[in-house]
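Engineer: Next up, some structures in structure tokens.
The numbers here are math on the coordinates, done by the rules we state, and not lab data. Only a predicted model underlies this, so the values are computations on that prediction, with no experimental measurement involved. Cβ atoms are built from the backbone, for glycine too; each structure is taken alone.
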Structure 1
Amino acid sequence: MKAVRSHLLLCGGTGCRASGGMTLKDILEAELEKRGLSDEMKIVVTGCNGFCALGPILVVQPDDVIYVSLKPKDIPELVSEHFIKGRIVKRLLYKHPVTKQEIPTMQQIPFFAQQELRVLRNRGLIDPEKIDEYIGRDGYSALAKALAEMTPDQIIDEVEKSGLRGRGGGGFLTARKWRTTRSAPGAVRYVICNGDEGDPGAFMDRSVMEGDPHSVIEGMIIGAYAIGASKGYIYVRMEYPLAVKNLAKALTDARAYGLLGDNILGSGFSFDIEINRGGGAFICGESSALMQSIMGKAGEPRAKYIHTSEKGLWDMPTNLNNVETWANVPLIINHGSAWFASIGTKGSTGTKVFSLVGGVNNVGLVEVPMGITLREIIYDIGGGIKDDKKFKAVQTGGPSGGCIPAEHLDTPVDFDELTKLGSMMGSGGMIVMDEDTCMVDVARYFINFLVDESCGKCTPCREGLRHFLTILTRITEGQGQEGDVELLEEIGDGMIWGSLCALGGSAPNPVMSTIKYFRDEYDAHIRDKKCPARVCTKLITFSIDPETCIACGKCKKVCPVNCITGAKKVPHVIDESICIRCRACYEVCPTDAVKIR
């Protein structure tokens, strides 16, 4: 292959594709051809780069220069200035959210510099559709080592010494689950990868499946060898078509290279993997419900008096781990358990991948050592709160997670510490909220989501969630009553102790944690009929301050119900009897004359 002068690493993750990344690829190819640079510069469409809010993203190597938020009109200038004249195009660089300084290279950007990439080791570096690029980054060397040099028991022992816990939410010790599955009686054993990532705001597993599918496949093959399984399934969320496409290509290539199928690498071990599209239900992320779905049944959980490791798919021993857990396995085999456990905490070793979203300046995918504090993630990596607003809370663990207030920002992030605060690690979603967030409305939002996603099989979850939603809706609409908070707590306790699966058992977390840390907001809604954050529409009013109104007419133009009156040079007025409280006037007023009370 002819050597090239530069590699142009274009992010091909779902986020960058949605913002026009593939259109940029076509334009860039045409511009390089036009300038006679096609033989000197190679475009590589990678997986998710991680800096998701600033896509489309292009990294120029070996210069290590990163360009963000690119548009088609930027490409000719980029080619002319950087690729021909060697001058960095400063206006297309990342700008620090506080200092506004232009930062040219990835390692100078705090978002990237303070991460510890292990699961995301190939992030933004390889083409996920080319197995050779994965192999070039030590891919499948762990599989070769496991099959040639290790027994199944030695593999499980190494995983056990590493302290690896399942990254899907429960935090169960991976090796213990593997050993139970291996020793359970049964003629056939199965391994499953849970890629049914359904938490709002979560995209960790999607990015790994799209951008580095072979890391998941390699981990599954090693796990299957250790457990004694001959068949595996990757259960992928229905809404992840790119992940399905890249996984399917990776499986085909792995078979062609003798890494999957019969007699893998001449070892005598045979194993194959099938992709199963998700059932379109949040509950299918629960282990037993997921297995029911694979077998063609309704995705409903079952009681756990018999574990799926003993009787799972078709009543045979079945081991299930999520995407991130499987991607860690080759690292442990290649580098050893001591290396893996060298970072993290005693009870939570290694790293964790989070999707950092919400009110932070740097939204994206981050991988950090276990034990890092919430403050470090939100302020050092996330760049702090947007628009210099005050931090209010962070929700971890998805819709069943809790909301953690500012007083606990210095809490280490690991499985046990988050549980102590009334939240949980979950699969890795992290939603940051600022001062303009109503915590009662947040609880109502997530409970509304869970009402729709509960399978309804058990009474505590089904009825408890509905009563939760009724009470929370009443409170946010100004109909709250004394005793409502105590009733919410009583319902939550019943759900925790009586629900069939972890969805119902953890569903009260958004309510219980917001009551614990933000009780004053509940009291304001119920007693004062006020929403302190000025979010709940039934509890706020809009008016225009005649002293600061410049009568520009912008509010009148955007009002969908024509409730604003006023002529030129005459302060405008809002008719509250017609106003639907849509906030359109508030958002466009140039002098902040529109007031919310």
Structure 2
Amino acid sequence: MANLVYSEENRFEKLAKQIADLIVERQKEGKNAVLGMATGSTPVKVYEELIRLHQEEGLSFQNVITFNLDEYYPMPAHSINSYAHFMREYLFDHVDIKPENTHIPDGSTSLENVEEMIKYCTGYEKKIADVGGIDLQILGIGRNGHIGFNEPGSAYNSGTRLITLDAKTRMDNSSHFMGNENIPRKALTMGIGTILRAKAIILMAWGPGKASIVQKTVEGDLTGQIPATYLQRHDNVQIVVDDPAAAELTRLKTPWLVKMCTWSDNSLRRRAVVWLCQKTKKSILKLTDEDYNENGMSDLIAQQGQAYQVNIQVFNELQHTITGWPGGKPYSDDTHRPERAFPAKKRAIIFSPHPDDDVISMGGTFLRLVDQGHQVHVAYQTSGNIAVFDDDVVRFVDFALDFNRDMGYEDKEVQKLYTNVKKYLKEKKADQQDSPEIRKIKGVIRRGEAKAACRFCGIPDENAHFLNMPFYETGQTRKKPIGQEDVDIIKNLLNEIRPHQVYAAGDLADPHGTHKVCLDAIFEAFRQLKETEDWVKDCYLWLYRGAWHEWSVDEIEMAVPISPPELERKRKAIFKHQSQKDTAVFPGNDPREFWQRAEDRNRATAQIYNQLGLAEYEAMEAFVRWHF
């Protein structure tokens, strides 16, 4: 491949400028710029920057012709889940592109027989050829390596066609359809051959969920089982990934295998030693000079001394991450502890993106903080009202009706609400958003469950804060960008409590992106408060991860052991969130229940520590400190 870029800095602006430069260059030549367009969350920020360039810097799209990669089938163009709607919402309605110059496979077309299908698909190919082919094709990538909707098994020379969606693809996209059962089973897609005929290609991938497939695409063998590997045959491909998506690439994950390393970086040394332990199946203190020399790490020994010295140093570093006192151990030497001993009793805020992430992700630490006498607050950043099944709404309104009736209260309004809710839900279409009153009911359900979990964990009702950040309240899985109003809500709570500790969700792989937005709001609040508030200097911000990924051992800065009884208490706290029990609305790509994921992940972390020769625990919760 021609170019691989892994960078956090200004990537969206740089990509948008690259597209804009092509458009302007074609304008000067009196020609059209033909762009192949992608959908999904991956290109959204690039499209936002293109809109800004149009609105603020005068970039014109009058000479732009677009061809979209794919569309669900069947799918009416007016549906909010259609890619036609996506393109209007995220780009076309905000720039001066000519409607006749935009082309998207028509998911509403009636293609009742093979001949009609072939005619339609070859016609789409002909439209591309008639304008001289695609100048620049924008791509995302699926977890199974699909580009467009070219699923595993797609042929290298395939053209535009109707395909059956892979089960993994349907699961990954279920959040947009409010459940897997609502996703179309087929899609129209450009073929691999169509994509490869583009003069230039940009593939983008963000987040840890894409790390494994990026590594296989870049470093693996060319195979139809991972269609993205076919890009290796193109001589003008640019792959742009952020650091989490690049994490599995050899040059980043195990750079000592491909180049000489400078081992002054403690985190790199820890990562290398943990990797060596896992490869040799030895604990840290059993590693020998031969182990280092035979596995590409002889320069570490040459720079740092004998294996014994390196082993002891890394062992101590990892040992010092373990603490049964997440709020700091009072009146003790805290030189090698992750948290400070003073003040003995701290004010702590646990930020929870949804009304269950607190107990799922760090329930054991939550309980331990309360048990050790710290003043714990929980801030639920969003209402979580889209993640409740419709039948739960009917059940709770029916309960309210029976409650009023049995208690002798006036129930006319509740009866009216019950009738309206049942009627609305009966007529509700799969792609239709909830009414405001149904969203409010779903929010009340989530709030009640969160309160019950907090009471179980031992904090008073007044320490549970429901922030209802405005960016979330769209009634759809697609949310608004965060604004200053969202940030101010976080700032006001922080200033009110003036915490010594803050815990926040650092898991950026959730299927609907809410965790990332919530974390961005917290980061921005701290950046602004740092300029004016002295208490910020004495506040530690700890990042936990949620139900999808865990910190790797070499990253962990605080590991909190969980005993068997504490793990059982954590499970009971999670069970208070009954609407998320058994089957959640947005399960992501893992069929296990959230409590099962959490326990398996916590046990796996403890097992790794044990395998490295450290103490053996039932389970562990892990945190990384954000230094601001």
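Engineer: Ranked by mean projected area of the Cα convex hull in nm², which of 1, 2 sits at the highest value?
Structural biologist: Top value of mean projected area of the Cα convex hull in nm² goes to structure 2.
Engineer: Here is a further query. I have 42, 35, 24 for Cα extents along the principal axes in Å, for residues 347-458 alone, calculated from one of the structures 1, 2. Which structure is it?
Structural biologist: It was calculated from structure 1.
Engineer: Right, something else. If helix-only ellipticity at 222 nm (-39500 (n - 2.57) for each DSSP H run of 4 or more, over all residues; to 500) comes out at -10000 when worked out from the coordinates, which of 1, 2 was used?
Structural biologist: Going through each structure in turn, the value belongs to 1.
Engineer: Once mean count of other Cβ atoms within 10 Å over residues 419-426 is calculated for all of 1, 2, which comes out largest?
Structural biologist: Structure 1 comes out on top.
Engineer: Tell me which structure, out of 1, 2, gives 1.09 once Rg/Rh (Cα atoms, Kirkwood Rh), for residues 315-370 alone is calculated.
Structural biologist: Checking each candidate, the match is 1.
Engineer: So if we calculate distance in nm of label points 7 Å out along Cα→Cβ at positions 195 and 363 for every structure here (1, 2), which label has the highest result?
Structural biologist: 2
Engineer: Quick check: 0.10 is what I get for FRET efficiency 1/(1 + (r/R0)^6) of positions 171 and 403 (r between Cβ atoms, R0 = 25 Å, to 0.05), calculated from one of 1, 2. Which structure matches?
Structural biologist: 2
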